[in-house]
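Here, each number is a calculation from the coordinates, and none is a lab measurement. All values derive from a computational prediction rather than experimental measurement.
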Structure I
Amino acid sequence: MFIQMSTDSFENLDIKGDILRGVYSYGFEKPSSIQVKAIPEIIKGKDIIAQAQSGTGKTGAFVIGSLCKIDMELDSTQLLILLPTHELVNQVFSVVKEISNYLDLSIVKVIGGTRISDSIDELNRNPKIIIGTPGRVLDMISRKYLITEHLKMLIFDEADEILSKGFKDNIYNIVTCIPKNTQICLFSATLPEDIFELTTKFMNDPEKILVKNEELTLEGIQQYYVTVRDNNWKYEIITDLYDAISVNQCIIYINNKSKIYEIYERLSKDNFPVSYISGDRTSQERKEIMEQFRSGTIRILLSSDLLSRGIDIQQLSLVINYDIPRDKETYIHRIGRSGRYGRKGVAINLINEREIQNLKHIELFYNTKIIEMPSNISELLN
């Protein structure tokens, strides 16, 4: 069964008062398509398989829906959220903390790559909500520090990524350790066969929710392109843009790791507040860089597509594609970092003449318009 609903107000989604206050204080204005479809089903206690890209508001959907299910009188773990990376755990943790700001909730992170004693200390706080990576969560369950006896909900976010990173056995073992009546909600950008194996084995007649390409939330993001004859011109364009536009924070996506280093060195030499994040950074380094970026100490962040899933920076106003993504599905992951949840954002694509056709394919795929950047861009955006 596929869910089809429409509403323009969070009040119509049966959200409790203190949670509703948190929703609006976080910055949501009206529910996105995935939120309209998923939140009521979560509140009803239904198992869910939701296919939605980053940038659609899916994190908000499962956070808001699951908070509505928490029993404030029950002093035990009721919600477990699993994600594939440290960055996503930190991101979702921040969203949960902010939306639950008016509730008295204990929320902890359980992440691999950190000291086991830290995880144990966190779990000894008897949290109502645990957000973590599968390996460390399973380890804490096995050591009997993470008690699942009263668990009400298990949420998988970026489920396709979780399975592709080799967590399949961990996931199966975790699910066998939770009560049989636990509500399971699975959110994923794609639905590979592995996911259907998981859902068939462990989920109870799940509702299927699909956000189509034309429903993806590119609304509110102004999209431009700049054509360059020579890729060497791109550096001058990004420095000119940064000087011309009033930018809080900017992410620049670059496909090639060596090019990331090169641009980082040049921007640093020219005294720009810049850092970079890529797969060869340690988890601690990535965490520190993201904290500096969120605080504004770093204003420009160079990234591979490591950051393109699920990272939400409240002040992020500009995304630059130094390189067009290699596949069109990644485009929304990238530019969805700006203009999230009704906030205005700008995406600028730097392309050479050979890539014009690729940009047209992206326009067609998302039913959107990407226009040539006008010469008075600073007047339009400042």
Structure II
Amino acid sequence: MNTRFISGFALTLAATVTFLTPATSAQAEALTLTDIAGRQVTLDERPDKIILGEGRMMYAIAAISSGNPFEHIVGWKDDLVQYDPDAFRKFEAAFPADAERMINFGNPYAGDFSIEGVLEADADLVLLDSGNLFKAEETGLIEKLDKAGVPVVFIDFRRNATENTVPSLLILGRILGEEAGAAKFIDFYIAEMRRVTNVVDMIPAEDRPLVVVENAAGWQPDFCCWSFGPYNYGRFVELAGGKNFASTLANAYSVTLSMEGVLDADPDHVIGTGANWAEAKPEVTSTLLGYEGDPAGNAEKIAALASRPGFSELRAVKEGYYHSIYHQFYNSPYHFVAVQQIAKWLYPDDFADLDPQDTFNRLHAEFMPYEAYGQFWLSAEPATQ
């Protein structure tokens, strides 16, 4: 049994049960919660002008919102625009006036975040990513915002995504007044995750295939390789029934691999992540996966990635087990789609009836303000001998 998934999930529910406790009449206006960083935060009233430390937090906000997901958002860091322009254009088409009015407050973790701009916007909450807690403390951002009277709440859909998604959604639901939407999405999330974990729990550890994950394959041409330890995509692989190679090297979020090490490991599968980074960084050779993904163009790109020096020697590449998947699953509550697709790659017979594309389509039909189309994963053809 996958006790790590179950126990971690149980702990997050226990830690966040207070979010579901109704307030007394005397507490009706104030909100007190414990954020993902373990900080107790009291909001005098439900916030109405929120700044997002990362624009990609909109993935989660949109999924639980019953109306306009931008209603309480005044600005963000422009990473959604820069690193997932396909998704930004989907939001822009659905909510053009709101997308236009978003203020870019800069990077809250790099010292260019404008406290003056926060005050001018009359913001009453800043949402930050818990993976950057240390940077936020180191730059004095939390202290500066506290002195300015602007509370900070940390959420996480990236670093410990599979453990922190549920409590982060509960936090967002409470803050936005979207408790019902959060609960509905959480039910969907758990059910879809269990379609995989209930099967792979029965697979012995010694029978699990070895997987190398290449984080942002092609971001730096001819470089190998950034990967994930037992976090994020590394954890997705483990939940999908694979043995994540980088997890055997270090218990760290980010692990650097050498081509020599990958060749020695001789993995059964290689999975690279890709997204439309070409608009912000034209020199990338990544697959441009996303809502505007072009299958023909991406087929050429994945073939080029698989033929890079060293990679072309791998058994996985020769046998047709070099894959590419949408990078932005790594920072959203939709990562159950990635877990399903990885499981289908690793165990095609066991998951013959599982259709991740159908899951993705239902996700959009039930929760998102726009339709699902584009391309979000593919595999390279087996290398010719």
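Points worth noting:
- Structure responsible for 61, 45, 40, with Cα extents along the principal axes in Å calculated and labels I, II on offer: I
- Comparison of I, II by Cα Rg over 2.2 N^0.38 Å, for residues 86-253 alone - largest value held by: I
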